[in-house]
Structure P
Amino acid sequence: MRLLLDTHAFLWWLLDHPNLGAEARSFIGDPSSMIHVSAASIWEIAIKAGLGRLEVKVDLPELADEIEQNQFLELPVTARHAVSVSALPVHHTDPFDRLLIAQAKLEDLVIVTRDRIFAEYGLDVLAT
């Protein structure tokens, strides 16, 4: 399965957080799955932690390394991703989530999230 982790799903995986459900955990841990983490998620974590809106129990400078150490794939933000955000209906206003939605659509990825609104974009969603 080709998955894109929403920001909280990535953090929950790293922290072995109990909010990450058994099914999501199983697919993420499956060696045959291709797990993507967007550069936008790392950006979101850095911004929110810097503003004091997110307490991160992972060393920020090492977050990018965690992608590779977990055998995940970094998904860069491209101009094509950024432009496609403008074509999305406004079911969701969070700019980071909208970018992840655009990436999942363009790259044909199943998104792992707790956010039920993502499904309104016609995405395949795996609930955390």
Structure Q
Amino acid sequence: MKLLTKELRRKIPMLYSQENNPDPMVVCKFFIPWAGWTWFSIEASARYEEDGEVKYAPLKDADESWDVLFFGWVCGQENELGYFTLSQLLSVRGPGRIGVERDMYFMPRPLSKVKEDHRKHGAA
């Protein structure tokens, strides 16, 4: 399964574009099926190097070979807002070499609703 489709690349807002929004939209959800880790993406930008300097670009304009830096709500040992990369998600392997999956049925919704659902059900 492709974690980051062209459609998602168009939908996920660029990093820092939601920082003044007290209840930003969560656009997509990634999870590992064999454990309780889940990553909810709020924003993301493509990350690349040019002249030895790290630069960022909107996902819709980026080369698909560039890494992606996400910002979102990460639920694992602790639940917290933080950064994670596409390369990190792709590197995770579990039993039978199963990797991180994208919840294809996740519907975008405000972060407050994702947190509420997670508290009630242990998942969102």
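Read-outs throughout are calculated quantities, based only on the coordinates presented, and are distinct from any laboratory measurement. For clarity, every value in this text was computed on a predicted model and none was experimentally measured. Cβ atoms are built from the backbone, for glycine too; each structure is taken alone.
The maximum of distance in nm of label points 7 Å out along Cα→Cβ at positions 6 and 38 over structures P, Q, that is, the highest value, falls on Q. Among candidates P, Q, the computation of helix-only ellipticity at 222 nm (-39500 (n - 2.57) for each DSSP H run of 4 or more, over all residues; to 500) that gave -5000 used structure Q. Here relative contact order in percent (Cα under 8 Å, 6 or more apart) was derived from just one of the structures P, Q, and that gives 27; the source is Q. Looking at structures P, Q, which one was Cα extents along the principal axes in Å calculated from, given that it came out as 35, 34, 23? Corresponding structure: P.
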